[in-house]
Structure 1
Amino acid sequence: MKTNRTDAFVVETSRPDERLDAFLRRRYLSLSRTALQRLIAQGAARVNGCIVKPTHHPRAGEQIVINWPDPARDAAQPEDIPLEVLFEDADLLVVNKPPGLVVHPAAGHRQHTLVNALLHLCAGQLSGIGGVARPGIVHRLDKDTSGCIVAAKNDATHTALARQFARREIVKTYLAFVCGRLNPAAGEIRAAIARHPSHRKRMAVTYGRGREAWTSYRVVEHWSGITLVEVRLHTGRTHQIRVHFQHLGFPLVGDTTYGNRPNQRLTELTGYTAPRQLLHAQKLSFTHPRTGAPIAVEAPWPPDFLALRRQLDGG
């Protein structure tokens, strides 16, 4: 097997209650356990020179060697899709994702995604972690959420950014219009989120199960039937902001998945129908993985946000 690079290290402390794949997942945060299990099964990750199972329990003194396979071409193809670049250097870039653009190719969206756009924009400068040449997108935004999203151009940057996300060192600030007059003026929502028990494409606040989820907010401005809030994400669960504000009783304007009836009432009262869920990733702040410099990037308001603001202000 040809390799792109090799990592070797010695296990410092025995892990009798932890599998090898989980142990490696903590070290390589940008990789899924499935990808690591595949590397172990292929013999690309060995313990003391031997092929082991993903269930192997690491012991102190064992040497783990990972021979990373050469990046293979991803199934996604480059597409010349215009992107607004907010920050770029040799290691990473931050773009302002427009609403309606899917981040990763998936069933029903094999083309015309952010990945396709980045494959064109960053040709020859893509991270290859896990043996696949791809833009190092470490976090995601929903299709209809706009705003800041960061991508890595090399493996080291990808891994370092993933570690910052895992340690909650990256500050993610959003703007959202929500239905109703939200009070109090600031607050926190700490409620676990899991897959909805009966609607498998939806998430829900759960009790006794699910993953910790923490959102804080402050009210920016009130209008009749609508509130603009600034939201800080402390965790990154699927649909977290949308689910948490539904849980409060103030779903996002335009979010028919988590707030269909309140949005119908809003349309009846105001005549306004949102083109999408009005959620915008406004700011992203992090430490540059190579230079250590603080990076703060802000995405301008999208056109539909500006249009609603003008309508609410009577313009």
Structure 2
Amino acid sequence: MNLSNGNIVEDLTRWSDSFMAHCRAKGMAKRSIAIYGGVLEELVEFSRPYQDQVSISDANQFFITSFFNEKEKTEAAKLIKNPNGKHGFGPSSKSLFLSVIKKFYLYVSENNFDSVDLTQSLRKFKIKRELMLKPRVEENEITKLLNYLEKIKKEGRRALSTQRNSLIFKIFLYTGIRAEELVQLCFSDLVLDEAIDNYTVKVKGKGGKERFVYLSRDMIEDELDFLLKAHQASDFIAASTKTGKALATKRVYELLNRIYKGAGVDKRGIHILRHTLARRLVDRNVNLETIRDILGHSSIGITSDFYAKTNEKNKRDALIDTHARPGTRS
């Protein structure tokens, strides 16, 4: 097919129809076809004011940038009119649009008789990632959860599983280890340093890498004493009370969700406790290198992306410290 007939609306329409027919022939999912078709329809509509000026060969990075800017303005206007509506054209939406357009351009480039490569103009076109803070369990919710665990332990029902579940929750909360690390954790991995009343915990991380995290003795003493006396048949901390075998991560996920529900805390999952620990460390001005080592991240870039943002109190205190007169603050 000829690349261009000189009218960008006609060009984009011809190629869009051909591309969508190709997608359907490949057996692409209906939802994906609807998304692709929607993106290309919007691109065609955007091109209408330029149909007497440019052709498809002129639909370069500047053209797509202008399309995105116009789309962003349109969605912002919709949001003003209807604040409760689902509008917006943020980084994730832009990335989706760009992905569709790049695939469309590749199809055109591979199938036009003129052997024109349209993909060249978009190769350096990238969408800046939107960095979102990970969800966390708030301090008042942590208090509710810990109080709930103490309450059910005192009730004494199903004592073995209750003590085990409480210990599992506290290890997640206070060390930030991953689910797959927890299920292979053994009592023998906890070594008490009586001089400072802390446990050193050896964690087997990703790729077989080992690291150490630390737990205050008084945080887990009740659960640990109970379980060490009862768990004669198994060294696993997260052990089945019936078989002594390590629990599956799915099972650990389920028991934590029951704790959230019982405490009246609207949270779910295991990983949220890892994020909670990281945010608590950030709030205490712990440096990112230390947080990286505690969490076992492969690079500080991962730690920085998710946890580098400070909170308002830290910013306020930092600025107030700079305002203090000499000798009034340490």
Structure 3
Amino acid sequence: MTTSRVTQLADLVGWTPVELVAKPASQAVQWADLGSSDFGEPTFRMTVERGLACPDTRTKVTGLEALPQLAGMAPHLSPSGFIFHMSRVGSTLLANALRALPSSLVIVEPRPLNQLLVSPFRHSRPADWSTWLAGLLAVLGQPRRPDQKHYFVKFSSHNILQLDLIRRIFPEVPWLFLYRDPVDVMVSNLERPARWYGVHQNPPAGPNIFDIAPDRLRSMSPAAFFAEVFRAFCHAALAAAPAGGAFVNYNQLTPRSIAAITAFFGVGGETEALPPERLQAIFSVDAKDIGRRKFTPDARAKQARVDPHVLQLCEEFLAEPYRQLEKRRLRL
């Protein structure tokens, strides 16, 4: 991998922004030439790591202003739909199903998007931040194949907290929020924490993502932290409900429900063209395992091993938001 400075911005058409690089008084963008990769792995991170591991992969660095500038040069798709989620609720499974559509480009939790969404620039330079965000999603939406015409973005779970800001920039893009029985979500994250759990061990970073003061973070148990965070996720989604989003429970995700979900996103008809065995195969393996490990349902096991204190937190923090989500869930 070789890194250099950009001499002509047009040279970056077809390249992918892979990282925001912190500098003393600003941030920069690292770009990588990933060739013809169409992001077929379950996550953006997997595709980028595979690309950067190749010694012939070229990288370059620009300022953030290159994002909207390149968006004006590079052919790109407009977003067809946004996927938000509560964490451990089948969002990667849904992304894999959408990726099975030959016409779809699906970008899953891209690191530079996460970095920009929690950047302090959203408060200190809101106009620039909005321009950079629009530019970032545009250049991520550069088609990798001639037949790609639909573009979906799956956000990291904590990005739901910026839903209001995102919708101001993309008011017409349909969005969906996936959720699940809070007990299952809590048990899964306590046993195998999401990446953003690192904030609990690094309290000074708390206000940037969760608006939790460092002193409070230091005093919170892991279970209390997750309960408060997941309540915030649900409240953020519910607060935006009048804006036309849809709510889907994990237990609604089946091969047969994908057609209704794609219809919600305005991609009607194409799902029916997929062989049923293709969708069945997607649902039968672990969504994040590129080795195709068989999927094993675990909801009953999670419910059986839940701690009484966790049950109490779920009832106190999450039972009512879950009931409200259930009232509004999409009919599939």
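Quick check: 5, 18, 20, 16, 16, 15, 8, 3, 0 is what I get for P(r) over Cα pairs in 10 Å bins from 0, in percent, calculated from one of 1, 2, 3. Which structure matches?
Matching structure: 2.
With helix-only ellipticity at 222 nm (-39500 (n - 2.57) for each DSSP H run of 4 or more, over all residues; to 500) coming out at -6000, pick the structure among 1, 2, 3 it was computed from. If you can, show how the numbers build up before the last one.
Numbers: 1: -6000; 2: -18500; 3: -11000.
The correct label is 1.
Using semi-axes √(5λ) of the Cα gyration tensor in Å, for residues 119-190 alone as the calculated read-out, with 42, 18, 9 as its value, let me know the right label among 1, 2, 3.
Attributed to the structure labelled 2.
Bear in mind these aren't lab numbers, they're just calculated from the coordinates by the rules spelled out. These figures come from a predicted structure and were not determined experimentally.
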